[in-house]
Structure 1
Amino acid sequence: MKTNYGSFFRKLRLDKNISISSLADEFISKGMISKFERDESEISVSRFFHLLDKIHVRAAEFDLAKNMFNPTGFESLLRKIQMYVIEENYGKLEKLAMIEFTSWQKSKDSYSYLNFIMVTAIINGHKKKEISQEDLDFLTNYLFKCENWGLYELTLYTNSISVLPINTILVFSKSLPQKILLLKDSASILDTAINAIINTLILCIEHDKVEEGLFFIKVLDDFPLSEVMLFERMLFHVYKGIFFAKFTDKKQYGEKLIQDSLLILKLANCNNLYDILLEDSNRLLFNI
């Protein structure tokens, strides 16, 4: 891990009055911990999480504390994107994309290039914006090479899904439960992964991918969707209902799922969202 995580880990360890000796075990030696804390050597991701577990600090807490409770550069970028999308200000989104592209040209930082591709993909979802094959190859190669996905990879994938080929999407989404295994306890990771799989289910309906659609329905049925994730549960039930009504002999069951889910929005006075999902239901079911 080529970071100064070691010296900050040392600060947290000392704040908790925990000795290096008490952390050393058959998985990581006292010498390895000492060198890591002096930022003299790297340790594997699995050993880093092992150490965090031993001092009872979650990865998200470590990252937040390390950044002095300020948003990271990527979080600031996401906030700007969200604001410009809500404002439908595509001019500012294009300027944001160019800032990331210029940063990549100067520093050759691959993350700036990935950010540029992601912002361009978001623009593409609302306003036609060409994405080159070179850009798509760079994005997919990066995602394929990442064995474990964190919030960055998930956010990158979810926001770029509209420009990826359907078969590539199916491969990535099928592997999501394994890719987020290390960070599955993070609420933000789980929420983003669930939304990515729901988006994949929608694409399965659009492309008549029945077998794959059933797979993702089972994945979502098995996910621990808590009661506080009411919106995600409702959204899943709408598209699960559309799938069953369109592709199976359980048409009445599917229609009831759609009606019950939309009724929740009606009762909550979420009229704009109700209209959007009703229109999408008609589009997918009846090509209206």
Structure 2
Amino acid sequence: MPRDQTIDSLLSFAARAMPFSGAIKRRIRQQVGQQVMSERVLKDLPAFVPNSRGSQGLLADLTWQSVRSTFPLLNLLLRRDRPAVFEEVTAQAFCAERHAEAEALAALLNRYGSDKANFHSYHYVYAKVFADLPRVSRLLEIGLGTPNTAIASHMGVEGRPGASLRAFRDYLPGAEIHGADVDRAILFREERIATVFVDQTDLASFAELRAIAGAQGFDVIIDDGLHSPGANLAVLLFALDALSAHGVLVIEDIKEDALPVWHVVRALLWEACETALIRDAADYLLVLRPRR
């Protein structure tokens, strides 16, 4: 008999046979739940499990502690030799003399219903990125803004898929604008905009985007998708091969709690890429440009 059926049978027996079945039932479920959770932690996080003896519960607790402390400790190790890696600037300071261009871009983003220039101040970042490039002929943004609340990376029922793509199209005359999303239902095509499916948790799903990048590559790649370190790293690996000769990658919506991961990434890529960590009112962005 499967485990769940066995547990349900025991609970059913307890409910019939014991006067305080409600309390007993809750206690059994709690103990079983803790055991199942410990087993799952030890199975799913093998790199962080102590190579030691001990009860499942104790090892699971130590595994979580290892997960929480590994990247902060790596940061302390990195700071010994590379303190400059940890510098950051505000979005406004990054933009410097490009504030007029930023306001023009903000007007377009707001017109189409993007949150990049109201909830965030990303228009400062993109105005500077676009101005510093010799040209922007091809742009890719991953994450279109699905309103489907059954999808983890949704924008709420008021989400307007493709809002920022349309703003970029208007701001960059003649540029090809490409988009990608895990929600196939919101993919679309219109003037100078084409979108395809991608699942950031599956490296194989980037194949179509690699084909579109071709030898020319993308001048700008934006990650505005799932916003988890693993998904971001998948985009980073893709971008290192898919950027044009002067291309730039922008990773949006980095939580402060995730910064230790990105300090490690910046240190690993210190010689290969120029990076800027930018502080926004709500969170952080990483702007990365491979050194050619």
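Read-outs throughout are calculated quantities, based only on the coordinates presented, and are distinct from any laboratory measurement. Quick caveat: nothing in here was measured; it's all calculated off a predicted structure. Cβ atoms are built from the backbone, for glycine too; each structure is taken alone.
Key figures
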{"read-out": "Structure from which 19.9 was derived, mean count of other Cβ atoms within 10 Å over residues 114-121, options 1, 2", "value": "2"}
{"read-out": "Given 20.8 for mean count of other Cβ atoms within 10 Å over residues 242-249, calculated: source structure among 1, 2", "value": "2"}
{"read-out": "At a computed -14500 (helix-only ellipticity at 222 nm (-39500 (n - 2.57) for each DSSP H run of 4 or more, over all residues; to 500)), which of 1, 2", "value": "2"}
{"read-out": "Top of 1, 2 by relative contact order in percent (Cα under 8 Å, 6 or more apart), largest first", "value": "2"}
{"read-out": "At a computed 3.0 (distance in nm of label points 7 Å out along Cα→Cβ at positions 98 and 210), which of 1, 2", "value": "2"}
{"read-out": "Comparison of 1, 2 by FRET efficiency 1/(1 + (r/R0)^6) of positions 34 and 178 (r between Cβ atoms, R0 = 30 Å, to 0.05) - largest value held by", "value": "1"}
{"read-out": "Of the structures 1, 2, the one that 6, 23, 28, 19, 12, 8, 3, 0 was derived from, the read-out being P(r) over Cα pairs in 10 Å bins from 0, in percent", "value": "2"}
